[in-house]
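Values in this text are rule-based calculations from the coordinates and carry no lab data. Just so it is clear, the structure is predicted and the values come from calculations on it, not from any experiment. Cβ atoms are built from the backbone, for glycine too; each structure is taken alone.
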Structure 1
Amino acid sequence: MEKVFTKYFSKHQVAYEQIIESDLKLVVPVYLEEDTIAMMLKSVAESQLSTQLTVEVILVFNYAEDASQEVIGRQHRLLDWVIKNKVKWCTEGLSITILKAFNIVKKHAGVGYARKCGMDYAAYSFFKQDKPDGITISLDADTKVEENYLEAIYRAFKTNSYIGASIYFEHPLSGELEHEVYQAIAEYELHLRYYLQALRYAGFPYAYHTVGSCLAATAEAYVKAGGMPSKQAGEDFYFLQKVIPQGNFGEINKTCVYPSSRPSDRVPFGTGPSITNLLATAGEYMTYNLQAFIDLKEFISIKDQLYQLADDEVDDFVHQLSGRFRSYLVNSDFFKALKPVKDNCSSIDVFRKRFYEVFNAFRVVKYLNYTHNHFLERTPVFDAALSLFEQIDGTEPDVFESNEILELYRKLEKS
């Protein structure tokens, strides 16, 4: 255990080496969150009060080297305000640590870098406490959590020996924002849940939500994964693709995170930009065609044949598949990438696991984009989700709006 931590921290400098003993560490990037940070801290504090667990909340204030004077001023004023008021949320079992990630190089600056600073610090702290299984949770400053949030995460990890987990979430679908915003977020969340269930329907074993405000990992799993990437968006997806294959990754559905439903342009893609785009176009969210997942399901069902497949048998193998999938396999580097894996598997069971080192989540996305660029049209998310639900449940639900079928998908995940 010590070797993997030592190796990691020989390459990754920790911004702040204070050691605070805690059961859980909660990492929260903070960027222009004057309207929401008090709500988030109050929510977390109330969750801590309902348990005997000790919690360190790690707030990472950040901005880029080219940030405007307005942004710099706002961040420093918010920082001063939190320092002056943190006694409101600090209890005997909850402490707040503040990290400053200021003047970050432009190409690295963003939410990914901020998460990395906080999670590196948390992993280092757990390492010094000799707690390789210490749990670090990633949250956002504009979220609320359920009262049992901290207890549910801790118990799920300890009961199931999880090394990482995705945490159930629901975007608010009513409140102070305009009705159109809530319609847009319902469509986007439905897309996320449809995509997850479509992957599971296809038989893909590493299908989990990859939402930055809804994930957790042990310190050891974090450093084994190489830490959080310093990306301006998508850092959660890239990180979890290194954690999930380590095994014993779970799903925590007995609590809930409530991410913000607001439009945003802070990152190049993700929830905020998707909502902004939907509002600008006043259109439906167009998602992947269900047929692409049906084709993927056929491929995964016969993947075992690849284990001892000779080079001169490739044509016979691909002709079992749809022309769409056949075209993707022939025009990608799949067989070239699979060969060294296939040649070094001692049994079919080993091959079944290592197959997904090649046909991983990244390749799934490449396949989906390829088949939609060449063969299939994207589908309104309501239609796609309805068709998939009928396949999974065997019934035709009486729904007419995206938020209605979203509720069915939410219940499907919680069950």
Structure 2
Amino acid sequence: MKKTNHKMHPETHMTSLGYDPFLSEGSVKSPIFQTSTFAFKSAAEGKAFFELAYGLRDAKNGEQMGLIYSRLNNPNLQILEERLAVWDSADDCAVFESGMAAISTVLLEFLKPGDLFLFGNPVYGGTSYFINHILTGFGVHVVSFTADHTKEEIIDLVEKTGLQNRLKAIYVETPGNPTNAMIDIEMTKEIAEYFSTEEFKLPLVVDNTFLGPVFQHPMDHGADLVVYSATKYIGGHSDIIAGVVSGKADLMARVKGLRTFLGNMASPWTSWLLMRSLETLKIRMEKQSFNAQKIAQHLLNHPKIEKVSYLGLLDEGTRQKEIFDRQCLGPGGMVSFYVKGGEKEAFKFIDSTIIPKVAVSLGSTESLIQHPATMTHAEIPLEEKKYLNITANLVRLSVGVENYEDLIWDMEQALDKI
């Protein structure tokens, strides 16, 4: 794109930012740089690149680290990360081969044995397992809270552990998976500041997968790092696995440093596919949100539906509605609802749908439907699932870009089968 003083919107940058066609034979789209290593013009250039890569000296007069090895950097990876950082107004961004690779790298970087970790519940089932089984196995202490807790109650939960001086990170997923529960990011940031000291600033990490970078910008509300399963809305086509972390420069330097040595960066092919997807991210998510609103509204008063959990239908005057209005730019495409009955009725409904695929991902162009209690959140103990409202009659629908009237017809005929 030619240089201009006009401030572009993020979706405009997704087609060209960070790429010069005339460095690649005039190709309008970036080629796939399917290479493991890059040649240096001289030994001195190689030395300079490695000095910057390993932090052996500061850059001089705008000097940038050159291409070395695709575990460190690759043109496809770098262009993608520059574009993704725009959405979150982040200093830097790192892309990984999966959402769990992104999440686990962040948590492993900021936590060590004996530390205390505070997180909001519910979270994605894989995240829950990593926290409650992997981190605790490494000697990390964990304490959780829900969207119903107040700031004072959460502080009390931490202090009751007696380990408040060892609190090293706070993590929230909002909206929560699979219930759409909203956690107040600004309130959580105040908790982080309450437990911070002059020597240590407690990082707040926000999983923004459900609303994507289009409908919520956590860094505007105090988040230090934002994580995504890019498999979901960012990828959007059910054909790649990827994860993203974006955020403040000092923290991102640590995340990228560990990524280098874990070797879990995204490949050139994955990066190229994500660049393709970014060009349609906003229009896809807007269509999915429009469809979801129509479906949720239709289900709201259906005689066979007990309750609908959708961000576009939050009751005025409630804490959840106040958080949503202040924190979000749109309700997104995730609809969770409780059919009247139990697992039998939920399964009958799911199996009777025609358009959605019965599958556990979300955010794709096709609608996907699943049963959280026995699928994505199967490993969570029964009592905890009840506490989090992940009950046997809960169904999660990821709304795609199909015609909304067809989707409503399908929901109606499937409910008739119960």
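Annotations for the structure displayed:
- Origin of the derived value -15500 (helix-only ellipticity at 222 nm (-39500 (n - 2.57) for each DSSP H run of 4 or more, over all residues; to 500); candidates 1, 2): 1
- Answer label among 1, 2 for the case where distance in nm of label points 7 Å out along Cα→Cβ at positions 217 and 361, calculated from the coordinates, equals 2.8: 2
- Structure responsible for 1.2, with distance in nm of label points 7 Å out along Cα→Cβ at positions 89 and 137 calculated and labels 1, 2 on offer: 1
- Rg/Rh (Cα atoms, Kirkwood Rh), for residues 9-64 alone from the coordinates reads 1.03; which among 1, 2: 1
- Value 24.2, calculated as mean count of other Cβ atoms within 10 Å over residues 57-64, assigned to which of 1, 2: 1
- Computed 1.5 for distance in nm of label points 7 Å out along Cα→Cβ at positions 49 and 81 - originating structure among 1, 2: 2
- For 21.2 (mean count of other Cβ atoms within 10 Å over residues 145-152, calculated) the corresponding structure among 1, 2: 1
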